[in-house]
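The structures considered in this document are given below.
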Structure P
């Protein structure tokens, strides 16, 4: 449950700031491409995402495949993708057991 709360925080807080900027101050991709600091963070985030996806492909955490980590990271950023992917793979799903016997 703690990982899910961290994932929701990562989804809502940093992405909330991004969505606010996108809706109020975004004037086109030229602003982003001219900002060297923003480009550095974007490149770093993509490199980290690719390296972690490779790691999860080589050493999977569970049944959920590595490409879902990329989807989660693109939707909500690394702050959402890492804890949510880990939570989805490690959550315990209790399957109903059949205790009835037929004679």
Structure Q
């Protein structure tokens, strides 16, 4: 299995990794403008547009862990059709097939 990109950056440039980690922590944990489940659903949508399968799956799982329903994850993916079109939608549906059927 490939190593996590943050682990690699931490080895190669610990100073930059620490700065990015602080910024990520703020956006993920300290941002009270949106509930965590909605932030994760937004992340799912953005990852769908970029067709990033591992990111789609990771943030869909985080959305579910933070109170989103499978219907909300599916609704987010369906909304992607408006901006990302069928290629992004297809990528997301194939990526989330197993998760949404559990």
Structure R
């Protein structure tokens, strides 16, 4: 029963989608000393769903001690990187921006 509930949460909701093959990796950077509740919620909720739906996609979370602005780096297959500043954004908005880039 508990496993069914966990799988159901991973397979449904925002972020439980296959990303475009032109995205080759994700890197989320958020400092231990800054308040970025949207980025932290994205990390705990939506990033897990994205990783479950895209098991071959390398996802890295950087959690440095020194203060830095929270950001999401999207690596593309053509070796370009697009950075989204997630400071002050809600977790749903971060996920929607990522899914827009995936199209």
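Every number here is computed from the coordinates shown, using simple stated rules; none is lab data. The structure presented is a predicted model; accordingly, all values stated were derived computationally and were not measured. Cβ atoms are built from the backbone, for glycine too; each structure is taken alone.
Which structure, out of P, Q, R, was helix-only ellipticity at 222 nm (-39500 (n - 2.57) for each DSSP H run of 4 or more, over all residues; to 500) derived from, given a value of -9000? Please list the in-between numbers first.
On the way: P: -24000; Q: -26000; R: -9000.
Going label by label, the one that fits is R.
Tell me which structure, out of P, Q, R, gives 4.6 once distance in nm of label points 7 Å out along Cα→Cβ at positions 3 and 67 is calculated. The read-out comes from structure R. A value of 31, 24, 15 for Cα extents along the principal axes in Å, for residues 27-82 alone, calculated from one of P, Q, R, originates in structure R.
Computing Cα Rg over 2.2 N^0.38 Å for each of P, Q, R, which one ends up highest?
Numbers: P: 1.47; Q: 1.16; R: 1.06.
Comparing P, Q, R, the top value of Cα Rg over 2.2 N^0.38 Å belongs to P.
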